[in-house]
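Multiple structures are listed underneath, in structure tokens.
Nothing in this text is a laboratory measurement; each read-out follows from the coordinates by a stated rule. In this text, all values refer to a predicted model and were calculated from it rather than measured experimentally. Cβ atoms are built from the backbone, for glycine too; each structure is taken alone.
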Structure I
Amino acid sequence: MEIKLQKIIELKGKLILESNLHIGSGNMDMHIGGTDNPIIKHPHTLEPYIPGSSIKGKVRSLLELSSGVAQEAYKQNSKSGGLASLALLKQAKSDQEKNEVSNILKIFGFSGSDKGDEDELAAKLGPTRVSFADCYLNEKWKEKAIENLWPLAIEKAETAIDRISGTAKQGSLRQTEMVPAGAVFDFRLSFKIFCDDDQKLFEKLRHGLGLLEKDALGGSGSRGYGRIRFEELHEE
């Protein structure tokens, strides 16, 4: 395949929280009067945002699960986490499996350490197609939130329950910080088209966004957190 950039598609719209969202900051330091499970915030504005890497990782995971790639990756290496790799592509047993793994790697890319002795195989796949931008609060929604004194972040007390006594387990109480349901973020990604077949990859990516709307983003999705929907998606 000739690696020549034909165009870049930008997909823009709004990402709206249908339930509270928790994407951790990784800061485990507990401060007096603070939360022990904070969300990620912009270091200058201290406003919550959604990292593009979080969306990319979840969409990739859902596409790997829906295509069967995750299962094959786990069979090959139980420590892979179900992640598609060049090694998995090289050992694909059927054309369908090869195509599915190839599509994932073309869309989302692979790490440099994954290449190893597979430089020729990596060259055939070409550069990563998709690039997700961080999602910041929509300005119009933020103005409305300030006007109505809506909080940009809330805290919720959570605990584990002893199944026998029916009471909270000692030491299990935590304060979890979340972005409240209803918050609106600006969503944007770019997608590189190198050949006509890449248009099909873009449609596969859009299918992945649809799967995300049916699943959850961030932590504690099984408890109802992280339900989102996209609105006003359009290509430029």
Structure II
Amino acid sequence: MGKMLEALSHEYEIEVTERYDSASPLKNDSPLQVDVAIDFTEPQLALSHIDICSSRGIALVVGTTGWYNDFARVEDWVKQRRSGLFYATNFSIGVNVFFQMNEALATWLKGKGYQASMREIHHTAKKDAPSGTALTLAQGIIQAGEYTQWALSDSSDTIPDSTLSIEAERRDPVPGTHSIEWNSSIDSIRIEHVAHSREGFARGALVAAQWLFGKSGVFTMRDMLNFTDSNS
């Protein structure tokens, strides 16, 4: 992702001036003479990077997932320090439209006799399962009220009606595929998003970096894309 972000950055009039990775991570004494930082690392590194950047008043775009259990603490850092944070489980514009479709479908089908299930496929280097994108999709379904929780499962598991089943598969060279099925006794509905490369993630993150510049607070793709609540 870092190489792709840098390769595309000139198209967005963004100059990459500093680079860090897991072998040479951002530290408290790093120069960090930048307007906006972009993070696609690992959960613990992302937390450290948010802390360091927010303490210096530097806006940060975070594409790393797996740190959301610490969200309340992170939100306090950003707000108290009047910094800017933009986070997303997926920066693809297409995926975020897919999120909206998913929420609307879950609302429309609530109580109509359909059972939902989800399947996601990613490359073998993907460390979290389900993916952050899958969790966002699951939350969109759960908030409609038909389900109370999700569970990671395989096709042989028996899942209670109130639990959303998620299957996670790791297979190269798949950048990311997410499909949701709604099955009833009379028909089935299936929606799917297939990423052909990681370029969409990089472009979305660069657009987010442009959008975040000069802002303070915590933001998501919903803010940038001006999405309204699909349930309203």
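Points to keep in mind about this one:
- Taking Cα Rg over 2.2 N^0.38 Å, for residues 62-133 alone as the measure, the highest value among I, II is held by II.
- Set I, II, criterion distance in nm of label points 7 Å out along Cα→Cβ at positions 94 and 222: the highest-scoring structure is I.
- Source structure of the calculated read-out (Rg and Dmax of the Cα atoms in Å, 18.6, 62) within I, II: II.
- Once distance in nm of label points 7 Å out along Cα→Cβ at positions 46 and 70 is evaluated on every structure in I, II, the highest one turns out to be I.
- Value 0.65, calculated as FRET efficiency 1/(1 + (r/R0)^6) of positions 78 and 102 (r between Cβ atoms, R0 = 30 Å, to 0.05), assigned to which of I, II: II
- Identity of the structure behind 4.5 (criterion: distance in nm of label points 7 Å out along Cα→Cβ at positions 6 and 22, calculated), options I, II: I
- Relative contact order in percent (Cα under 8 Å, 6 or more apart) - structure with the largest value, from I, II: I
- Of structures I, II, the largest value of distance in nm of label points 7 Å out along Cα→Cβ at positions 174 and 198 belongs to I.
- Origin of the value 15.1, where mean count of other Cβ atoms within 10 Å over residues 38-45 was derived from one of I, II: I
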